[in-house]
1. Between structures 1, 2, where is distance in nm of label points 7 Å out along Cα→Cβ at positions 239 and 263 highest?
2. Starting from the value 16.1: which structure in 1, 2 was mean count of other Cβ atoms within 10 Å over residues 87-94 calculated from?
Structure 1
Amino acid sequence: MNPHPMNPHPRIAVIGAGPGGLTCARILQQYGLAPTVYDLAPSPAAPDQGGTLDLHPGSGQHALRAAGLLDAFLAEARPEGQQMRLVGRDGRVRFDAAPPAGDPSEGNPEIDRGQLRDLLLGSLNPGTVRWGHRLTRGEPLGSDGVHRLHFADGTTTDVDLVIGADGAWSRIRRLLSDATPRYTGVTFVETGLNDAGTRHPRLAALTGNGTMMALDDNRGFVAQRNSGGHIRAYIGMRTEEDWHQRAGIDTTDAPAVREALLKEFAGWSPDLLGFITDTDTGYTNRPLYALPVPHTWSHTPGVTLLGDAAHLMSPFSGMGANLAMLDAADLARALVGHPTVDAAVTAYEAVLLPRSTEAAAGAAEGIDGAFAPDSAAQVLAHMSGA
């Protein structure tokens, strides 16, 4: 049966080549549709894709199964990366959960973001992604949902559906909502260790095979094992968004940042302080933002959102990429299974909005608990009862 009797070849644009946008494009192509993905990065080699992801059976893995890529994912994933460790500010391990034995698809195996992106990109038809296309605005052309997309290079294209998968600062969101991300009150400073097992054995042993957290008194360390012997570490603080400016620090001045962080974490274990002092990658300031909860919008023909564009939340939800990929699968299958694009988007948003509201509320609670005066006790109680 033709899934689009009124328009057998809808023009679909996906803005953003992250996990959500690429998953959506892959599933649509499996059913004979021909979406185009636009991304502002000049090539698939840039930029750095970030750390590792744990993909859950009911969301991220579910989406990959719909995309026909679950087996390929499991072949690259790291089941051992599910290890979760809680460490006190004195450097002693307080809680350590090993990954479950057996079928890796039953747990939440880890994969580097870059590896996942390469897997998704390799599954798409040649030319699906248009690199170096920075969207400047979307323009509705009428009541039938057609939009004209304007790009920084002066080109335009008209589409029947534009899918905003363009992340935290989405330009497509502006077509649906006036909401903008707000600072959560927490900033991460990212550092990294290369060839950690050889060059940083004590820090590698403290991190374990997965994620290590040391949280106390509105501060903390989160270290995350990546492939290739790399460890990403995030030094977190509940602080003002412009903390470095208030302290007169240039974030490109590594010695000054190091000194400020060591002062902030005075009294913490020297082992944990190694994530500050022994960095191989310098310091990257990353204030954390979230959309207001709930973030909803009135249905508008010809445009919708998925992932962070729809429900940006703190990383303490554990669901960001998983939800983006689940959104993508739900939207793609709605487009295949409904008689019109508008009916498909209406059905998709009826599922998306309540689900993302619940997840975002949980993420807000999570970051507030992780960066609180008694965060060590809160997190230990939560993890021990999980």
Structure 2
Amino acid sequence: MPPITFRIAIIGAGPGGLVCARVLQRYGVPVTVFERDLGPVGAGPDGPLELRAATGRAALRSAGLEKAFRAASRPAGQEVRLLDRTGAVLHQDVPEPGRAAERPEIDRRELRRLLVDSLAPGTVRWGSYLRTLHPRGGGRHQAVFDDGTTATFDLVIGADGTWSRVRPLLSEGTPHYSGVTFVETGLDDVDTRHPEIARLVGRGTMTALSGGQGLLARRDGRGRIRVYAAFRGSEDWARAAGVSTADTEAVRAALLAGFDGWHDRLLALLRDSDEGFANRPLFALPVPHTWPHTPGLTLLGDAAHVMTPLSGPGADLALQDGCELAQHLAEAHTWQTDPDQAVRVYEAALLPRSTTAAAAAARDLDAALAPDAARTRHRLPGRRQLHPHRP
């Protein structure tokens, strides 16, 4: 792989795309990241991520960022509670003392900042939205961006999320609405301002399930609780209810009506929230989602395997994808072997593991929102990525 003439573009500055760029640069492989956000603080959802040691954190170690991650992360509470709609605790998992310190969490935006800061200046081209890709022969593709600029690359890596602009050149797979919507809100300084809710949720994650509905609450290390009202229904549920998602009080009233009959302690999660409500319909690619190997193109993260987020590994898989792809490409660069073969090796491992993870995520969501979920569900939702996908 000639270090100057082989041009690599990563479309999307999420965790997977950024860690891919970081590992490539550590091995002296030139790369450019194109991101539609205007800067590191994007418009997508924030909130904490708890990364698995064997996947997400292993990728950060391979990128030489373990020390920076430790400095930016904080201990995550590991308590897990399952309730029914009456507020009765059906199951509670309280970790052993000291276990929380072994399970750090980091905010999504802080993770992005950490990764961006690790790259050479100018690596990320902010405000660059990919419009189209055009094959130019020999595996090369011309990228056209919304500002009219064009560039031709030997490898384009689609790390651009649920609605990837790269994916259609590889696959006919299209994300479909899962039939489930999360509506997200939050409470701040809960121990002081919302002590009853703080006691209800505990030091970790609380899930209340009943009749195809759920209230999920997750405490982070900053004294905040993220709340998700989950239910089956139309993607346009708000319009059907005659409310605008921008009207906080109208959405609050509609949600409280939808959870009528639930215990008042649980309804307080919605009634007393300190923020507006963000509508998060859940989308997923077909399972399995595969594509024929196409020289000059590949995918990682949600572009490759967007799945429902109740217990899906989310950012962990994206970080693992980005790191492994970069390592294979760096090896080809070092030994001057065929980079296309490096992509083949990456895809051969990616596709089966993402199929397994996506199938498990779909099963977990179906089980959680089954009519009798609270009393039959044995596997509780963990504290992973309860963050539906960016539009």
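1. If we compare distance in nm of label points 7 Å out along Cα→Cβ at positions 239 and 263 over 1, 2, the biggest value is for 2.
2. The value was obtained from structure 1.
Each reported figure results from applying straightforward, stated rules to the coordinates on display, with no laboratory input. Quantities reported herein were computed from a predicted structural model and do not represent experimental measurements. Cβ atoms are built from the backbone, for glycine too; each structure is taken alone.
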